[in-house]
Structure formats: structure tokens, C-alpha cells
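A.B. asks: Each in C-alpha cells, the structures are laid out below.
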Structure P
């Protein structure tokens, strides 16, 4: 089924709402994902995105999920795609396949190695950086709309923030259309990031990514794995109630509403929610916003 590109959405909307899913592993998880997607479509989602497991471990499941979301809801869906454990030839083959399957939207990422290969070393026939994946995607001219990741606190492998800004500019120069940030909890990080990458020449749309707090201990672990800071405020709010599921969800919803509304009030070009395949609490958060 033909679908719009994210750049088509941008042409008509200055502010967008999007949600990120991960491929389900079970039939129950699949049912939960599509139930959540239906609720979020009715909420006014502009597009969905589907993650791609470390080293391409969910490749088939990602494609199946993308295709079914498009068929069920007639909404743009972004297929995440990574460099790690792929050769130049296999990437070009996969891009050809995605084009032939009607995929129009990509999120081009460096990616992470599988957990059992944390000392992974790139081979000579493998690209090392996301901008190279963007370049290969652009071999198909403008067939794909291409998003990339941004890191308000700097990518964990970048030696400093100037280098991090330079790499985002390289992604843009290679043909990226827009950027979605890693989650953060202090909005000043987003505005400072916007300022430094604009000074580096980045002009594409940069959409803040938000992760509502629903489980404090898992959040701390997840943030440590991806290099995001959990500020003292978050620890002070959620550590004392870490065993109170309902209390954590309620406080997490309130915090996300405040954070999201402040971003919108100050001119953010939309919101991208990491929703963990659930309609709540992101539905309640959005309904409380002046979007």
C-alpha cells in the first residue's frame, strides 16, 4: 500500500505527533501493540516508527510490523535500519528489498552490537557510521524519507560535543531529512542541543523524544545502557515510590505532561514518544496538552 513520506507530513504540519514501537516477540505482545496503535491513531498520530534489534536481530519482525501497521492504519511508518553487522552489499540489498516492498520511510542509525558482542569490531567491508547509511539510502534518490538520531547530551562514543554536532551535520549533508532526539528529562538539554547544532550548520527539523517514567529501576538501567542522564530530580521523585506501580505511573504522567507542554510552549516542532508498545500513559499525557 503506497504511503506518505515523513517529509510529506512536514509539508503540511509545523508540529507533529509520533510514537515508537518495538517488534513484538509473542502473539500476546503483537495484539497489545496493534491495540495501542489503534488508540494512538485515533488520538491523532502523524506517524509511527518501529525499532530494529541490535545487529539486525529483529529484521524480519521489524519489516512485518511495519507492513501490518501500514495496512491496518494507512499511516506513515518509519522502518529503523542500522549499520552494525551489515556489509555494504547486504545493506544495498536490504534497501532494494525495502524499496520493492513499498517502504518509504527510514530511520538510519549506527546501531548497537548484540549484548554478547560488546567488544564488536567493524570489518573492512562494513560501514561504521550512520551518515554512510544515509548516503547509501540516497542512492535511491528521493524514494526514502530519512530520519536520524540526535543526542542532546552527546553520543556516548563522541569525544566531545563539538564532534557530536559535526556528525549530525554530516548526516544532514549526506541527505537526512530530520532528526529525533534520544530521551531526556531536563528541557534545557534540548534547547542547548538545538543551539549548538544550529551553530554547526544543522538546519533540519529536530524533534524531541520523550520517555514517560513508568518503572524507576528499569529506567535507571535503560538510561545507563544508552548514555542518557537521569537527573537528581527524577531520582528524588521516583526512588521513594519505586515499589508503588500506580504512584510511579501517576507521577510519571504528571512529569511528562509538564515537560511536554513546556517544550511545545517554547516552540518545539512536535513530540516523539517512546511508548513501549502501550497506549498509556502517552494517551493521557497527550490529552492533557495544549498541542
Structure Q
């Protein structure tokens, strides 16, 4: 995976503590207990929020008996939502220590520490010893990991026989221009993207079966446009809560992601597969 120093170049990740200001702005001070549903509008960095997590719950038939691992768990939003809604146990693995610390504190406030284990580390270094997960889940984190062979091999190794993966990720639809490559590399910290067919081939090569790829490009393109439109409409409120600098960073990031989707060469996939 890209190292922490590189990941921090992403404006999305520079000020994760902003979630506390967002929560306080709606009345939740730092010492007030929470429910996962109270913060789901703020603690999920991927597209479509809990709707995407509900997709995973349905596709994987998640229940209270299941043990899941989330790769790139961020502030812990999906992990908490999964645990609270289904009663499953989630290992939430996050590379960035500041995000991981905030995730831990939010999970404690949600009284979900027994259901969600937060670990700080790189999935490529994750120990397989004792790992026997029913499912691997991840939302927009694989795109940061260039070595897909090692990544998929690791996913396969930590699943129990018949275990499943649910991944939402970027893919390549056409040849990127110079400016697109610059945005992907510098602003998104993404140095490699396979096409959908290449992705499927990599999954097959690493032993996965029953592979299903769902094209999310149109849906995500609409989402990032609506996200930017909403941000611009509420920019003054955002500046009041976070300050001008953070507001400008987030607006720039949102604009560049929309630019990538509008060029038509960036795509999105929902991937499910089974350990054969």
C-alpha cells in the first residue's frame, strides 16, 4: 500500500479530526454517547454511505455469526454500521494511525468496542495466523494498493473456505490523459488501475470463483456531482464549522474527482467473489 506520508497528500485525509467539529455542530459534544446511525453522515468516506454498506450486507448475507475484516476502514463508519445492524464482528484495519485513533474513540462512544476491533496496519503485512474470516469488505481502498497480486493473495489467505469478498473500487475504462494521471497519482494516491476484465483475470488467477462485477460508473459519477453541488450550496456553513483552508481543500478534491469521472476513462466496480 502507499505509505502514510503519501496517503496524507490526499486532501480527504488531511484533517480527519473535522468529524468532531461536524458532530458538535449538530449537538454531539465529545463526551456524549452515540449510535452508529447518529454519525453515519460523517464517518464514511466512500460513495453512497450506508446504502453501499447495505449492499454488502445483502450480497454477503451478513448475520450475527459472521466475522468480517474491512480493509482501509477509515474512521470506522462501515464497521460500526455493520456491527450495529447485523450483530457481526468486524476487524477494522486502517493504515493511518490518526484515523484509527479517531475510529477507536467513536466506536467506544457507540458502545461497540466488543463488536469492532480496530487495528492500525497494512493489509500486506497482516498476519494470517488465526485468520478465518467469513468475508473481506472494502470501499475505495484497494485503489491505493499497486500490488494487486499480493493484495488478492492476502485476501484469499485470510478467508475461510467458501468465504467471500465484497469490494468497491475504481477501474480503468479508457486511456488516461496526462492531467488525469496527475490527479490520480497526486490527489488520489492511485498509481495503478486495472480494467474490469483485468480485475476479473486477477481474481481468477488468485483462486476466486463465482465472480460478479457490477458497473457502478454512472451511479458514482452522479454521486460525485451531487456531492460537489451540495458542498458548494452549503459552503458558507462548512467554512463556519471548519474554516476557509479546509473548505478550499475539500472543494478542490471534490472538483478533481468529478473531473476524472466526466472524462469517461475512470470507472467504478462492485466486486463479489468466493474463495474456491
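Coordinate-derived values only; no laboratory data. Values in this document were obtained by computation on a predicted structure and should not be read as measured data. Cβ atoms are built from the backbone, for glycine too; each structure is taken alone.
A.B. asks: For Cα Rg over 2.2 N^0.38 Å, for residues 30-173 alone, find whichever of P, Q sits highest and give me its label.
C.D. replies: P
A.B. asks: Tell me which of P, Q gives 17.0 when you compute mean count of other Cβ atoms within 10 Å over residues 134-141.
C.D. replies: P
A.B. asks: State the single structure among P, Q that was used to calculate distance in nm of label points 7 Å out along Cα→Cβ at positions 46 and 230, giving 1.7.
C.D. replies: The correct label is Q.
A.B. asks: Here's another thing I want to ask about it. Taking mean count of other Cβ atoms within 10 Å over residues 142-149 from the coordinates of each of P, Q, which one would give 22.4?
C.D. replies: For mean count of other Cβ atoms within 10 Å over residues 142-149, the value 22.4 is produced by structure P.
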